[in-house]
Structure P
Amino acid sequence: MITISNRIKLNFKWHGAAFITAVLVFILLSFLIESQHQKYKAEEALKTSIYANLLWTKVDRELNSLLFISNGLTSYITVYQSELDPDKLKLILKDLWQHSMNVRNLGIAVGYELTYVYPETNNRAVIGKDFRNIPDQWPKVKQAIDTRQGVLDGPVDLIQGGQGIIYRYPIFIDGEYWGIVSTVIDTDRFLKAAFKNTPNKHEFAIRTADTGKVFFGDAKLFADDSTYKQASMVPNGKWEWAIKNHTPSFTNQIVTYQIISIIVSLISGFLAYYLYKDRYRLSEDAMLDSLTNLPNRRLLKDRMEIAFNTAKRFQKMMAIMAIDIDYFKHINDSYGHDFGDEVLKAVALSIKSALRDTDTVSRVGGDEFIVVLTEVSSLQNITAIATKLKSEFAEPIAILEKEITVHLSMGISIYTPDKAATLKQIAKEADIALYQSKAKGRNTFTIFEQS
């Protein structure tokens, strides 16, 4: 018999099992999601790295084609310097400029003064300028001279207006500084040409490493921790890239997966709750009589052993009561087995309601019932319980719209601390007392007495 307190404990146990199941499922799914997340992040980083290298390859190819102009012009001047005149230099500059789509203008400084510029249109303002007097440009010019190597500068604000990337290459003749060649690259046209036919699944920005000035893309990308960042070397300098992949990926969908994992965890918890509950019901069904829902022989045996061992250990009384329904065969024969089943259920309910929560009533077969009485303090206490049971059936009971008189025969065996008896003996004594009640004419109870 499941008491209210036991039912509360069981519900708490089922809910606890459901909660633990839900938590474990959530932890497992979270681990799997995070594992996949890390895997996709690595794959995404690899794809972005490949894309970054593709971008740089395009920029580097376009840049080298432009830098070749300065290097070639420098070599030409170094070799043929003694044969050059202003008109010849201007023709060379014109020819080189016309074959370079992304070059804004070319310039040659003799010493530190910008002497030749092509085209002169819109660029006359720079002719005659001394680099040493141009604070924004002099450091890179000086670096090129000091290192005797080409230096990429900018984008910088140009004296003649606008912006451009300037490649400076110094000219040394017989070991002595002669001048410097400047190739001013149109930044917008250069980058558009470099990134032509490039897949637009990524957003990216470029800045110079020394100044941090962003000259392409959104500067916010450099502050975004989720962007891929890479540095590329340019002549005597460095450009930094920030690239963000905008294609749908696992990372973009991780919130959705987390919501799904929560839903799956909750469903798992609910399933666990009902599975544990059904499992308990199945185990409970294995312990209960299918007709009356009372404990069957299997559960009765456990209850009897617990009651007997407890009484023996704590020096207390306990009793076993064997009960039969009087003339039950006659009821079955007269009204049918279905009616008889209803009688059994009604009798079981009446016996159960007359007992205490600490007592156990079991149907052990046919019309036979066994009651285990615990926490009894005296013979009078046991007699009072038996009398109450008898009085429960003093009036006819209604079964399927019929009134029928039902009586019980009862046999009682009592265990006392001073009694040297086994549980089996006590159960047998209850059966003997039951037969004595039947011999007396039924509808009574008999307490076993040792003869």
Structure Q
Amino acid sequence: MNHKNADADKKSVSKADNTGDLQPAVQDKDENVLIRRFKISMSKEDIASEIEALAVQYSQKVKMPGFRQGKVPVDVVKKVYKQALKEEVIQQAVSKLAFAQIEKDKIAAASEPYVEKIDNPEGEDFQADIAVETLPEIKLPDLETLQVRIAAADLHGEAFDEAKQIEKVLEANKRSLPVKDRAIAENDLVLLLVQSADKAGKRKWPRQEIYFMMNKEKEAEIAGLHDELLGKKSEEKFTIQRSYPAAAPKKAWAGKDIEHQVEIKAIYELKKPELDDNFLKSLGMKNVEDFKIKLKEEYQHRQEHQKDEKIMEGIYETLLETSQFPVPRSLQEQEVARQLTQNRRPLNFKDDGEKAKFKEMMFAQAEKAVRLSLILEQVHRQHHIAVTDQDLEKEYAHLSQHHSLPEKEIRKYYSEEKKAAELRDHLLNVKINAFIRDKIKINEV
């Protein structure tokens, strides 16, 4: 807890979050049905005793004129550091007493406790009003009475089309071959040397090599680059004059007249490989038959995975609809912070309206994610689902076969405490999902 001002009312002593100005509007704590309140107190005698003990610690560390370090009299320390000693004792007392009360009353806390009010007159007993957000009571529906409707197309998927899947593999493995005897055409890959300059400001950006894919639908930083390149040949040089609007994708060019000096260094044609021995060898295949067998196996595996995802999505939505309870705001804020940490792209908003919509979307997603997490945790506790040593042994064998590694290497990797915990969490989620899926009826529509 981070209580800093012992005389202030309604000071939060919980850890700060990372949602920044994406915090939702402050809601009156009285409106939150999950807030649990209690009082803590400490006698003036205990306060004096704690101050005395802390002053002894201070006396051994502080430096003061006229005294050697570690030789400052305790009475001098108490006089000089009177306010600091009192504040530190109160801060420690708030934290210790609040958490002790939570443990004593077996409060299922969703957040750290915070101070709503402190009453600490000079020379009197100390009292504080503490509040903490709690986890909700979750009543699960009878899973065996629930039904989930899944479209037949999602359950059965598309039939395996060998020719279509082979074409996809060849398309994904296109090779770039240099072109010298023709002009640039659609779907070519072009290597350019570009130098851009601000005509008014006389600023020049460093020359740089860029690869540009000739795709009419693809937007380029240099406006109209696709049409300028079409029909030109390797080693040609030309100039592009552009006036960019204030909302241009490249901020450095926004609202400016830019001149681009362009040189075509090379042209490449993307060609699909032949389904020959060399290509099959590059994929680790012995022959065409092995390739086709593997292709079908992988397709069926993807189809099965997609079917499982659709079923679990339907199950999750049904659980969310049939399990209504208040979701702790503190957990929503933590989830938003987690999502923002994972999103490494900068957040740029055109205006406050766009920012407000983004904020609303983030907290809606967080509310749903936290609600589902609490439901699954309740399934775990209520039905006593656990990961056994046998589950771990089975997973080690599976990972060994899947990665073509000796089982001892797999065990060594998961010998670290953090990795072992992650594996157990994964297996627990798998078992919870399997349990739910076994109980809930799936109807094909």
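Any read-out appearing in this document is the output of simple, stated calculations on the displayed coordinates, not a laboratory observation. Keep in mind that this is a model prediction, so the values were computed, not measured. Cβ atoms are built from the backbone, for glycine too; each structure is taken alone.
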If mean count of other Cβ atoms within 10 Å over residues 166-173 computes to 12.6, which of P, Q did it come from? Q
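To test your reading of the models, identify which of P, Q gives 12.8, 47 for Rg and Dmax of the Cα atoms in Å, for residues 38-85 alone when calculated.
The read-out comes from structure Q.
Could you tell me which structure in P, Q was used to calculate helix-only ellipticity at 222 nm (-39500 (n - 2.57) for each DSSP H run of 4 or more, over all residues; to 500) as -14500? Display every interim value, and only then the final one.
Numbers: P: -17000; Q: -14500.
Source structure: Q.
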Please compute mean count of other Cβ atoms within 10 Å over residues 110-117 for structures P, Q and give me the label with the greatest value. Q
Taking FRET efficiency 1/(1 + (r/R0)^6) of positions 102 and 414 (r between Cβ atoms, R0 = 30 Å, to 0.05) for each of P, Q, which is largest? Q
In terms of mean count of other Cβ atoms within 10 Å over residues 150-157, which of structures P, Q is highest? P
Relative contact order in percent (Cα under 8 Å, 6 or more apart) computed as 18: which structure among P, Q? Q
As an exercise: P(r) over Cα pairs in 10 Å bins from 0, in percent, calculated from one structure in P, Q, equals 4, 15, 14, 9, 7, 5, 5, 5, 6, 6, 7, 8, 6, 2, 0, 0. Which structure is it? P
